[in-house]
Structures are given as C-alpha cells and as structure tokens.
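Throughout, read-outs are computed from the coordinates displayed, never taken from laboratory work. Here the structure is a predicted model, which is why all the values come from computation and not from measurement. Cβ atoms are built from the backbone, for glycine too; each structure is taken alone.
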Structure P
Amino acid sequence: MRIAFILSTCEPSGPFIVAKDIINNIVGEHDVTIYYLKESVAKLDFKAPIHKVDLFTKTDFSSYDVVHSHGFLGDFYSFFNRKTIKKRIATLHQEIRPVYSFRYNQFIGIATEKVWFQFIKKANCIVTLSKLMADTYKRALPKSAISFVHNGTSPNPSALVFNEEVDALNKLKQQYKIIGVSSRLVYGKGIDQLIQALAIDEERKFGLLLIGDGDKRLELMDLAKKLNVNDRCLFLGYKPNAIDYFKYFDLYGMTSMSEGFGLCVIEAASQKIPVVCSDLPVFRELFDSDEVMTYQLGNINSLLATLVETDRNKEVLAKKIYSKYSKCYTAQIMAANYIKLYNR
C-alpha cells in the first residue's frame, strides 16, 4: 500500500510523535512518504522519505492509496489537495473547542473548531483518539465517517541526561518522592494544582520534577516561590529526550482540565510508573479504577490524598498499568489498528 502522511510540522509534540510511531511501525511493509508544512527547531526522526511543502502550493497525491493528515495545517493541506486524493483520512488529536478555549478564549475555541470541521467533514474517515471523543464529534460531523483508534507508544529510553543536571536530580530524588510531569506548561494542563498540593503536604513527602516549557512556566515558578515550595520543584525546560528523565519519577501527575488522550500517561505506563489522573472521562475509558488513581479536578486536598495513596500502593499499581499498556497501548498495536482502518 502507498501511504502519504501530511503533518503540520515535524516537531516532537504529541500529535506528531503519534504520527511518527505509526509511520515507523509500518514502513517495512508499506511504501510511506511524509509531507510537512511548518519548520521547527527540533525534528522527529522518521524512517521514511520526507518533503517540505508550501501551504498554498498544490501536490498531486493521486499515486497514493491513502493520505493521512495530522494537525490543523495538515488537515487544511489535505483539504486543499482533495481532488487528487483517493482516500482521505484525518486524525483529530484533541477536543478542539475546549483546548483552544483554554489556550486563548471561548470565541477562538468555537471559531477554530468551525473552520477545522470545514477541512475534514468530507474526509473518508475522521479518526479520534477515544470512543468518548468519537461520540462527541458524531453530533457535528458525519457519523459514518467517525472512528477511533487509541494512541500507542513504544519509547526507548537511553542513559542520556545532561551532566550538569544530575546533581540536582539526585538531590531532589534523595529528599523526596518525585512527582514527574512531561508536558507543555500551559493553562489547560493544570500543573499549578501539583504546586498547591506540595504547599499543603505537611510531611514534605513529595517533590516535583517538570520536563517541558510553555507560556505558564514563569507563572508556575512564581507560584512555587509564593507558596514557599520552590526548593521542592525542579523546572528543567524542554527536553527532546524527555523519556530519559522518567527514571527519576516515583509517580506521574496528570492534572489536565481536558485531554483528547493523554499520551504522556501511556509513556509513564510503559516505564512502569504509577499514575495519578484528574477524573476525566477519557481516563476512565482507557484504564480501570485499579490501574490508575484519580482525584477530583481542582480539589487540592483530593489530589494530595490520591498522591499519598498511590505512593503507598505503587508496586501493585505499577504492575497493573504496565500490563494494560502491554496489552493495549504499544505503538505496534496502534499501527496495526490504523492499517485495518486504511484497508476498510
């Protein structure tokens, strides 16, 4: 099968990491080519040929059996070239309106969703990341076109951690149980809840290790200082090899207000790290109640109590979440599910 992937960018962020894992797991049996639109400083490593295209320059996709787009620009470019595409597939990696409303405002959230829907509504297949998300979008998009494929990932950690960070990491690890987060530091991720939880942690049991950057980083650092827990927080910024830092995590903190899937939870599961999640419906779909611990979103006392309970049962929870990952959420399983979808 000849398959073209159209990506908004090749940057190492959630949607395009997923695309990379699909691509790199099917290139041995299928002829794959990648097209991308926006340059980025850091780029993912693909095992297929890759081409930069301009947004308003036409490309003839008629030689491909399937064209699979990811991201807003990717979906636009697929729509822009739709007359030469035999089978057009688009994956929605997020709940558009809530995400853009959190990031900007409600008007932008509504407007972005409406424009995006125009690009994808006549695609042969619109893929969401969960059944919950599929059911939501069936209200606004053609029901017969909607499907879902759970994300998967198969990270390969190395021993690469910058030498200048090792002392700080070891010092934090020796003093505290480490709550780890690998995420963009933006409003919708709710990371301020973890800092607030440290402030009411009277036993000073936990420390916080944050891998990622974003427009809320300075605000979160200021909050840690204001609450007098900055000595228990380590902000390491963006890391292209974030998975290499997971070995320092005792628990993973997923505090999002909205998630299409939550790929970092699967990454934590792959490393046998127990997870504390905000009580979002998507996590109830992905995991049973004995596999992850959930807390009431926005309730800091609930969050702290759940962190304590998770730490108390971490060996059992680590085994259960890794078992679920191995059976359901590897990159190989995800890629196989997409091939089934391409062949429909």
Structure Q
Amino acid sequence: MKIRRYFAGLPAALTAIILLTSCAAPGGTSTAPSGSSSKALSIGFFGASAANSFNQAVFKGVKEAAVADGSTATFVDGNFSGPQQVQQINDAITSKQFDIIIISANDNLVVQDPLERAIKAGITVVVEFTPVGPNFDSIEPQIPGAISIVDPPVGNGKALGQLGIQACATVTGTCNVAYLEGFRSLPLDNARTAAVLSTLKAAPNINVVGTAEGGYTTDQGRTAFQNISQANPNINVVIGSSQAIAGAVGVADKSKNIKFVANGAPKSGVEAVKSGKWFAIYALDVVANGRKAAELGLGKARGQSVPTATRESDLAPNNSIGTKDALEKANFSSGYDD
C-alpha cells in the first residue's frame, strides 16, 4: 500500500467564490447553503505528494468528477510534508482560491486546525484516504462540518491480518508469518501494525516470527525481508506494502513457495496475484475514491445533502479483499503503478 509518505503523502490556481459556513445535518449527511448549480467551482486536491502514483490516481478521479460537473481541479503538491500542507491550506484561505479542498493528509494532526479554519471561511472540506484527527479506527469526520471518505489504518490492518490467515490456511501445521511494517515514526503505521499483529495472533496455528520496517520502497522491503529471513529461514507468509513485497519477492527462495500479501493494488500487484506469484492484495479502487470524494464535495458546495462518512473499502470489489478469484471475478483494473 502506499503512503502517503505514501506512500506518505502526495500528493495552484483559480479564482472562486466563498461559500457560507457549512453545517452538519442529521442522519449522517451534511449540507451547505444552496448556490447556483451551473456555476463552475474550483477544487484543490491537497495531495500528499505529486510524485506519488497513488495520489496521481486519486487526482485522476477528482478531475473526472470536476470535468463532468463543469468545474476545475488543481493538484496542490504536499511534497510529503505536514507543515507544507498547513501553509498551503492557510494560503488557500487567504487567497480564496478554492471552493473545495480535498486533502490526502501527510500528518493527521497538524492539518486539523487549518482545515477547521477553512470550513469557517466557507470552504467545503473533504478528508480523503487518511483520517484527519487522532482516531485511526473510524470513518466519521473528526472535524466538524467536514466530509470523510477514508480507509482507516486499523480496518486496513485487520483486513491484512485476515488475508494472512487465509494464506496460512494453505500451510500444513504451524504457519510462520513475517510482517514488513511501514514507518515506526508514523502513528498511522503503528496503528496498522497493531491491528495486523492482533488479528494474526488470534489464529491458533500462526506464529509471527518477526517484524521489520519494510517501508514503501523495494529497497527497504528487500533489506527488511533479508534480515528477517536470515534469522527465520522457514517463513511461510510475508505481509507488507506493495513496494516492500516487490522487494522481498526478488530475493525470496522460490523453492519455499512463500505466500505474499501486499497492502496496495498497483497494476503490477494485480497482475502478480492473477498470475499466482502473490497470494493477495488489499485492493482499493483509487480512481473511484477520488471521483467519489469530488462528487461529495461538489454536492455539498452546491447545497445538496450528502453522506458525511464513507469507507473507501466499501467502494471496491469484495470490500478490497483482493484474492485471485475476487480480482478476476470483478475484472479489477488498477489506476496506478508503483
């Protein structure tokens, strides 16, 4: 999967009108004062990094929705920096550049206050992919008045653990699992790791032999796997980001028939599962997520009642559980590659 530093983060400019302050409506929806449905609106996609293919795929969906609406979309490059995104949000408030901010946050906490100020300034805010706020186990918006369309790290971690259990079902006897976690310096990665490990350890036949920082590059994944496998040569299943898994596969002993589970669905990962090289992937429909985020933001900015909380895995085939059968049945096509 990616960060965001992604596989952190990613993820400007046009003149627009300032909307009146939005408010939450009962029943899990949010509304804003109605405006002209024909007026072009300006969307700023505050991506974690423009250099990240995952974020570019999200932006592709954002642009598709903007074009269909007769509006515009601009990628505001967060350059993997939380403080930079804070400054960019503050600049957008001052310049009145965007009617809608869609953010894939590099730091779930530092952008909270500026996004709250953006809402008070009349800007519609949509939090996409990573929750903004301290709770990594909820899809609900943690900023009053915001829209949340996210993939909580805790739920993601539980799904990866379940895929690991499925992979272990093909192993006779005790199944030795290695987890290549993201970055231990990131709270969201720590929340994901805890969820993966607790799910795996609940299975009676699984032995978690070790964890290592596999990060979000093939080099990091390769090194992490080599370190774990040298100490534990009888590994049956390896779980990690799609980039880390790609690195591990390159140095794994093919005769051992290790099952690989990847977090993220680049084109290469989808093909690896379909061909049987990898066991499974956690497969979000990234372009669809961007499209939906923009549709929700545009709807609210135009005074419509829209859902305030959406789980991104619900928008993907088989709730993002990307086994070979599921990907083939859905004819799943990825919108990006690592």
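As an exercise: log10 I(q)/I(0) by the Debye sum over Cα atoms at q = 0.07, 0.12, 0.15 Å⁻¹, calculated from one structure in P, Q, equals -0.28, -0.77, -1.10. Which structure is it? Checking each candidate, the match is Q. Structures P, Q were shown, and FRET efficiency 1/(1 + (r/R0)^6) of positions 112 and 296 (r between Cβ atoms, R0 = 25 Å, to 0.05) at 0.80 was computed from Q. Given a computed value of 3.1 for distance in nm of label points 7 Å out along Cα→Cβ at positions 144 and 328, which structure among P, Q does it belong to? Of the options listed, only P reproduces it. Of the structures labelled P, Q, one was used to calculate Cα extents along the principal axes in Å, for residues 136-175 alone, giving 51, 12, 8. Name it. It traces back to Q.
To test your reading of the models, identify which of P, Q gives 0.40 for FRET efficiency 1/(1 + (r/R0)^6) of positions 224 and 320 (r between Cβ atoms, R0 = 30 Å, to 0.05) when calculated. Before the final figure, lay out the partial values.
Working: P: 0.40; Q: 0.80.
The value was obtained from structure P.
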